[in-house]
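Q: These are the structures in question, set out in turn.
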Structure 1
Amino acid sequence: MRLAGKVAIVTGAGGGFGEGIARAFAGQGAKVIVADISADAARRVVGELGPNAAAVQGDVSVGADVKAMVDAAGQVFGGLDIVVNNAGTTHRNQPMLDVDEATFDRVYAVNVKSLYWMTQFAVPCLRRQGRGGSIINISSTAGIRPRPGLVWYNGTKGAVNTMTQCMALELAADQIRVNAVCPVLGQTGLTELFMGQPNDPEVTARFMSSIPLGRMSLPSDIANACVWLAEDASNFITGVLLPVDGGRTA
């Protein structure tokens with residue numbers, strides 16, 4: 001068990017990549033706070049994972065909700081070792097001038113401000129415990145090699161990448177490691193928004209033609225990377241932006 005004895009928070013864990021990460025962590029012995037904006041989705045995942053998981057409903061762009069996630073880790077499982085900032089959203093693939101202000105603000109609140117809030121509450125907890133920790137930010141290849149039509153979303157992931165590296169430097173003295181996993185397009189609830197049109201075979205083939213290994217990312221791909229970054233075997237790894245992208249950014 002690679003994560004035995006560790007406690008993790010995974011945001012956006014009610015589906016997609018987050019659910020895959022939560023399942024992989026639990027399978028490796030971690031106790032997991034399954035946090036999601038949908039209470040039903042979080043409870044469904046916890047119902048399948050069993051007593052080593054607990055559901056917390058919350059919006060990662062709201063400070064009080066994020067505090068509740070961190071508090072739950074201590075109250076239910078006695079501490080905190082791993083944080084995966086996975087929850088995210090996007091705007092539809094479209095010309096940048098067509099994205100309205102409310103959508104812009106929501107994308108930045110969920111993808112960027114959420115890291116601010118989680119840092120405000122998780123870092124003091126990790127420092128008090130005095131045993132270090134691992135923070136994993138789920139970014140995107142969009143922050144490394146962006147596609148057109150997703151300008152404002154790409155900007156949020158560029159911010160996540162820069163914040164990851166800055167956080168890694170500032171928190172190194174506390175033995176708190178901070179890394180980012182950068183997936184290529186995967187089959188999630190946001191896929192059609194990223195594509196900007198219905199996900200039909202022709203559209204999918206066009207997107208996959210830019211991925212050398214010839215397929216989209218899977219939740220298991222992202223989860224496997226997160227397990228490695230969370231476990232003690234990677235305790236000298238920090239500030240890394242890890243593409244899990246089938247060669248897309250090579």
Structure 2
Amino acid sequence: MNTTPSLEHILFLDIETVPEEHSFDRLSPRTQELYAAKTTYKRKEDGLSAAEYYTHAGIWAEFGKIICISVGYLTHIGKKRQFRVRSFSGKEVELLEQFQELLNSHFSTSQHLLCAHNGKEFDFPYIARRMLKHQLPLPKLLQLMGKKPWEIQHLDTLELFKFGDYKHYTSLKLLAHFFDIPSPKDDMDGSDVARVYYEENDLARIVRYCEKDVVTLAQVYLKLVVEPELSEDEIITVA
């Protein structure tokens with residue numbers, strides 16, 4: 001029996017996050033103390049202070065914030081396939097409300113799924129935690145309380161490629177290379193996001209970077225389920 005989900009029921013997504021404040025000294029004394037405690041083990045091997053390690057704060061939902069969520073989904077116009085890409089960016093509470101509305105309106109049935117690379121460890125819980133920070137009710141696809149593992153409507157390309165090997169980590173960039181997926185030339189990577197956001201004030205550049213990752217994510221998933229990859233004319237960016 002074929003248990004592969006319908007491609008049109010999957011919402012592919014990627015998020016970009018940054019530290020909640022530009023610098024460590026802008027945090028309250030209590031937040032500084034809690035961040036230092038949270039990162040003690042991580043900092044120990046490099047001998048860094050909490051302030052020196054603050055550039056990494058965006059990886060934790062307790063000390064970071066989302067500045068962009070890019071999504072993509074497959075649809076058909078007649079016999080022509082399209083992959084439609086859309087982004088929510090800017091003020092966190094507003095982009096989360098817009099993303100929440102998308103899920104509630106168009107991705108809320110038992111057939112729908114979310115897909116991200118390392119999404120189960122990062123993207124999905126990060127979005128849920130930041131929604132709760134702003135006291136936004138979680139959409140159905142992010143509600144995990146009381147659910148059994150097989151009832152959770154999440155796909156993770158990292159997990160799919162592991163094939164049960166829990167020691168194995170493969171980046172999205174490496175998977176794209178492995179599958180010979182053409183990779184656009186980027187002028188930045190994930191380590192540049194906070195600098196581009198806070199120092200260059202160039203959110204549009206970050207959005208473009210995030211959208212490229214969503215397209216790559218979808219291409220990788222198509223390879224994993226042995227479906228034709230997307231051509232350039234099938235990829236449509238919408239407002």
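Every read-out reported here was derived from the displayed coordinates using simple, explicitly stated rules and does not represent laboratory data. None of these values were measured; they are calculated from a predicted model. Cβ atoms are built from the backbone, for glycine too; each structure is taken alone.
Q: Volume of the Cα convex hull per residue in Å³ computed as 118: which structure among 1, 2?
A: 1
Q: Just checking, which of 1, 2 has the largest value of volume of the Cα convex hull per residue in Å³, for residues 112-167 alone?
A: 2
Q: Quick check: 3.6 is what I get for distance in nm of label points 7 Å out along Cα→Cβ at positions 64 and 216, calculated from one of 1, 2. Which structure matches?
A: The value was obtained from structure 1.
Q: Then there's this: Tell me which structure, out of 1, 2, gives 21 once relative contact order in percent (Cα under 8 Å, 6 or more apart) is calculated.
A: Computing relative contact order in percent (Cα under 8 Å, 6 or more apart) on every structure in 1, 2 gives 21 only for 1.
Q: Taking helix-only ellipticity at 222 nm (-39500 (n - 2.57) for each DSSP H run of 4 or more, over all residues; to 500) from the coordinates of each of 1, 2, which one would give -13500?
A: 1
Q: Taking distance in nm of label points 7 Å out along Cα→Cβ at positions 80 and 208 for each of 1, 2, which is largest?
A: Top value of distance in nm of label points 7 Å out along Cα→Cβ at positions 80 and 208, among 1, 2, belongs to structure 1.
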